[in-house]
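Throughout, read-outs are computed from the coordinates displayed, never taken from laboratory work. All values reported here derive from a predicted model rather than from experimental measurement. Cβ atoms are built from the backbone, for glycine too; each structure is taken alone.
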Structure 1
């Protein structure tokens, strides 16, 4: 440690005394470089956050979800949340897992494969504002007045 201080005293302090503006410019350049790197990092993080929020909004993913540990949430809690002034939009969503199996001919002994499916239940009147990607849309060629 003492050897390092002796080297610092011998070389760095002499150079600093003889060329103070050069040393100040080097320190300023390092400070600007670190500040620029930090600014790029902050801008990149902000852009990624905004992009992920836009993707979540388009896909209908909420900013916050309330889930019960077991069973379901009481309906009174939804009413309390929906009327809270700090909540912009609230919509109940029921989700359950089920198994689908093809109906076989009567008396057939073979078992058809079971396919797990996910069933979602949503409020159809709130769905367009909450999750536009989940709203059903008719085909362009379909006659809407038929």
Structure 2
């Protein structure tokens, strides 16, 4: 029984991850961005303020080295800037959206909202809340293994 449930769980999570990655790639392709770029832009938009790279990494669920690379790419695209550059090391100051970055993040946010509505808009809010609560518990327990 447990092996069957494990196979079903693993298969569903794998399918969900593949579908999510495919949807992310398709929806950001025209912007020249990747999913991690969008995560950083949306996090900065949602926070409404500049964030140190370490805090941005934690909120996006990625490591600091990846945020450093992504920040460099987003700066090159003119979507973010360093609010108060640190004196010795790059990205010691807060990273914040430029006006173009804010506009791009708002467009991405609208796309995400529309996709979420299509995926889960007809599921009652209490069922979604229970789903996320249970999934969060399972993820925490898996991470503790």
Structure 3
């Protein structure tokens, strides 16, 4: 029995961790061609008269075509196109042949996206930190 096909955001919402590291492919693609999802940004909303949540959003990942990783020219991961246009299915890793599975496992996952925090230190904070450092230094000298 084939798994049901759905739009990519809805499929990712049904998977654990919003599809993180899942293998997905459009229905019309060859069996050993797929995307490995590395990041997703999903939004959920309801329709009037229905209790079902609808998922919308974007996913980023790594493309494997015919069992081989196709790296992007400049990026370690790229936006998955056609997420709302095509019907998508989840591919269990155990269903892949040995060669394709080895290719997937050998491909490194990209580093998680971490935005640096902007730190603004005002003059009064700097003066307070310097005063604390002097107090600690004076305390260390007096105990010796």
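Of structures 1, 2, 3, which gives -8000 when helix-only ellipticity at 222 nm (-39500 (n - 2.57) for each DSSP H run of 4 or more, over all residues; to 500) is computed from the coordinates?
3
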| query | Suppose you compute Rg and Dmax of the Cα atoms in Å for every structure in 1, 2, 3: which one lands on 17.7, 59? | reply | 2
| Ranking 1, 2, 3 by distance in nm of label points 7 Å out along Cα→Cβ at positions 45 and 77, the structure that comes out highest | 1
